[in-house]
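*Asks:* Multiple structures are listed underneath, in structure tokens.
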Structure I
Amino acid sequence: MSPVDPPAHSPAQHWDARYSAEKGAWLGREPRQLLLDFTHLLPSSGLALDAAAGVGHNSLYLARHGLRVIALDISLVGLRLAGRRARDESLPVWPAVYDLANPWFPLKIFDVILNFHFLERATFPNYRGALKPGGLLYFETFLKIDPTLPNPDYYLEPGELSSAFQGFEVIHARELHLPASESHPERGMAQLVARKPG
């Protein structure tokens, strides 16, 4: 293996394999309900960031509402699917492979930032800085309610999300309990819709 090759079973390889194998299921998904519930807040134009965009169903939704969208993900396979769909509809979505473990964004550039079902704490200060004054954050990801859960870095602590964006105008904040299923242990979900102060 050369120094530039990704490690075996890297996150990129994991998601590339999933999107390749489960393409139909992923492409059939609707935008996240939290985004649908608060669509009325979206500006009619501007620049949006969709972090961990996957196959782009949230990106496409934003673009259909008049926003230009930068769709970031670690999976080239997912982003190719997103890009193909955006081209088919002539929508302003620009997919880019990007590792959000080491984020950097220009200051005050985005009108909207989406972060769904993804957690990288290094993004928190970057999102705060990259939003324009008055910009909107839609954030939803998993919450740790069982201290024995595997991979604790993938789960927020109770209250952590609201604390990370303290000072923002909170429009919606909620922590939900999700029962165990065949594919997932018992866990929670934290939601936040907030506006950066002007």
Structure II
Amino acid sequence: MKHEIGSWPNSYICCPTLDLTYDNFRLRPLCWNDRLEIRQWRNAQIPILRQRVELTPAQQDEYFQLIVANQMRTQCPPQILLGLDYTGDFVAYGGLVHISWLDRHAEMSFLTDPRYCNSEDHRRLLTTFVKLLSQLALSELGLHRLFTETYSYRTEHIEMLESMGFCKEGVLREHVVINGEYVDSILHGLILE
């Protein structure tokens, strides 16, 4: 079943008016057309993702059709994926994944357009994303805690998380293989207040 633009859900049932802004940024539900850029971004940044092989256009279409669209129509979805726009341009995406509605926590995911991976742009996008996502998670969804998993070689990203209040909570030693070498995963958590 292919989704035409007109049949794509406007938002998530659990947060139907989701549209948060800060300065020239806007956090919004993913659109059908976002899938094309997201696939390119993910394929270009495989070493920082759990993804291990490049996504094909057909795989991305299927994921959006069968997973994302259906979860948008669910009262308590296991993930809420969002786009971050800056002055109308789609610059990053992420959201809440592995949501536990019972325990009121979720893992935060975040990925920028590769053009914005330099330290200054990445910091600005990540800081804004965390600000808006935390607001959504606490005020709209009633979540209590966010957590992240970051590969240890991403030292600048880890420093950014910690500067925003994420506390280092653990290390999964030699948890993944990246480019033939074992890499630690660093776990961080943020209590929402």
Structure III
Amino acid sequence: MRYRLPIRVERTVRDAHVARTELAVQCERELRSMEGAALTCEKGCHHCCYHPILVSLLEGITIFRWLAENGLWTKALKDRFEEVSQQTLGLPIMVWLLSLIPCPLLTDEGLCQAYEARPFICRITVSVLDPHFCHPHRLSEGTGLVPKTEAVDRLKQIETPTKKRHAAGGMSLPFAQAVLYGEKISTGEIDFEDVARLLWAELKEKG
């Protein structure tokens, strides 16, 4: 049974999820209607799954819950998240980009295990050129990725009130780390407000 967070935190998680979903749907519609742009993303194409992904703690909680509720949060998947967390925590973005660290949700078939609940940034990033150029080692050749950065800015504006209510609410974390903290918060192992302190301790220990 899922641990229920304090009402104000549950409300914040819910409101942020609704806002992300509505904004993602709007952005997807805009991307597909871009004049003169043909989206080249196809099922199984996954170079973007090796790109650095940062998400809010709120999104980490939501994605963990989706994985757990759909029976996907297995020991093997959690181990994979922990492995990627160790690889990416505190890693400079450019080094992460060049290190070819796959998203922990990426399968051997090049598919996302949580496509329906994938991170917001994944939903709003598409390719309009040959996906060949989306590979992290080929970005200098000219990528066709359209990250819709204005959508990220809009999401930050939506989540700004959260930063005022909860110190950890506005934190951006490496994806694997955010989901692992999402598990600990959702199961009552730690409190929502403990994350900033615990994260700082992890970073110091890692050196």
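The numbers here are math on the coordinates, done by the rules we state, and not lab data. None of the values given here were measured: they were computed from a predicted structure. Cβ atoms are built from the backbone, for glycine too; each structure is taken alone.
*Asks:* Given structures I, II, III, which gives the highest value for percent of Cα pairs over 17 Å apart, for residues 134-173 alone?
*Replies:* Details: I: 37; II: 40; III: 52.
Once percent of Cα pairs over 17 Å apart, for residues 134-173 alone is tallied for I, II, III, the winner is III.
*Asks:* Given a value of 1.4 for distance in nm of label points 7 Å out along Cα→Cβ at positions 30 and 78, calculated from one of I, II, III, which structure does it belong to? Please report the intermediate quantities before stating the final value.
*Replies:* Values: I: 2.1; II: 1.4; III: 3.9.
Computing distance in nm of label points 7 Å out along Cα→Cβ at positions 30 and 78 on every structure in I, II, III gives 1.4 only for II.
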